[in-house]
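What follows draws every value from the coordinates through simple rules; no lab data is involved. Note that the structure is predicted; figures quoted are calculated from it, not measured. Cβ atoms are built from the backbone, for glycine too; each structure is taken alone.
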Structure P
Amino acid sequence: MSTTPDVLVDPVALREQVKSKYRDVATHPTRTFHFHTGRGLARRLGYDKDAVAALPDRAVESFAGVANPFAPRLLAPGDRVVDIGSGAGFDTFLAAQQVGPTGSIVGVDMTPEMLEKSTATAAELGLEQVEFRAGLAESLPVEDSWADVVISNGVINLCADKRTVLSEIRRVLKPGGWLQFADIANGLPVPEGALRDIDLWTG
């Protein structure tokens, strides 16, 4: 394993564990996980109930976010949006409702099963302004200064190299663009041994 001082675990090994976990969430959404999922979670996190109700079950059942990235502000019609770690597309599809047909949304995810599910749902909903791309948060498949808004939900905490992730977000955002993300943070010191334990990163 090769790491920098800011990267305390092997990024490749961590990604493989994360993909394994979320592969199960995509293909077996009714299983019990160590985190909440689905419509019940969306309700607890304060999402607009009518917006969520408008989505089919396959768009909601694999949702596993940690908060509501639209709570600070709604997106504007016509916005270009990047959703990092888009999963099965829950936040992406809600973003599509907000930006409308003149907007454009790119969802980026590294788990093939999530991408297959989200792409099929977008086609089912006829959302021509939505595209899902395979990629990493550390190397976004999006051109420079393309996005008005970047959203993410419970993803950055699962990335080993957060400096690179934030650098990529800055790269794809237009000057004056918005970053609206929901995530997990710890306000207390964490022992280095725990930081180096991949199993603790993924639960």
Structure Q
Amino acid sequence: MKKLLLLICLISAFNINAQTEKDSLLKRDADNIISELRFMYNLDQGIRKYLDYGTLDKHLTDSIESLSEEQLKKAEKELSLTKPVRNEIFKNFLNPIDTLNTDRMIEIIEKYGFPSLKRLKKYSDQKIEFSPYIILIHTPFSYKNRMIEIIEREYKAGNMKNICQYGYILWHLNGRSDFSYMTNNGYKMSRKDDGTFSLESSCK
């Protein structure tokens, strides 16, 4: 019994020391990590918006996305690239970029812990206009099991405290069909008057 308690204490001490080291490294490198994450995020989102709107101009895509739902659908229909072109861009650009981003995110998480907005803002005064977790939702399927293991570990460690983000990532990693990953983690599903369902985040 004493040996078991000693082992538990040693493991706990190791985990605490490991997390302290990650916090220290993130504090030292926060500004650089934010700049790199911003690049990865903008690349990830920019190319995907190019597929829908045919432009990399963020001011233009932002203005399009501020349109009413009906106007937005009309704009997407008029501006969206053809399916063959979209497929080629996915094959030759997006898929390789998703792999590069995922590899780099794994490196960052292993060294610093998951770089949540809360942790980054704790160590940097930079304005952060993006959410790092979004980069993870486009993790290639071949990384699924490894990424789920990493995300579950980081959530338990407290580096990813937003339960809604945790659930949203799990939903994506598991194929985006089983909404229980979201409803069990901060989301509420409700039925609309027209019979359709909507998911609402309970997280702030």
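Given that helix-only ellipticity at 222 nm (-39500 (n - 2.57) for each DSSP H run of 4 or more, over all residues; to 500), derived from a single structure, equals -21500, which label among P, Q identifies that structure? Here the read-out was taken from Q. For which of P, Q does Cα extents along the principal axes in Å, for residues 23-126 alone, calculated from the coordinates, equal 50, 30, 18? The read-out was computed on structure Q.
Thinking only about relative contact order in percent (Cα under 8 Å, 6 or more apart), which of P, Q has the largest value? Result for relative contact order in percent (Cα under 8 Å, 6 or more apart) over P, Q: largest is P. Once distance in nm of label points 7 Å out along Cα→Cβ at positions 87 and 151 is evaluated on every structure in P, Q, the highest one turns out to be Q. Source structure of the calculated read-out (Cα extents along the principal axes in Å, 47, 41, 30) within P, Q: P.
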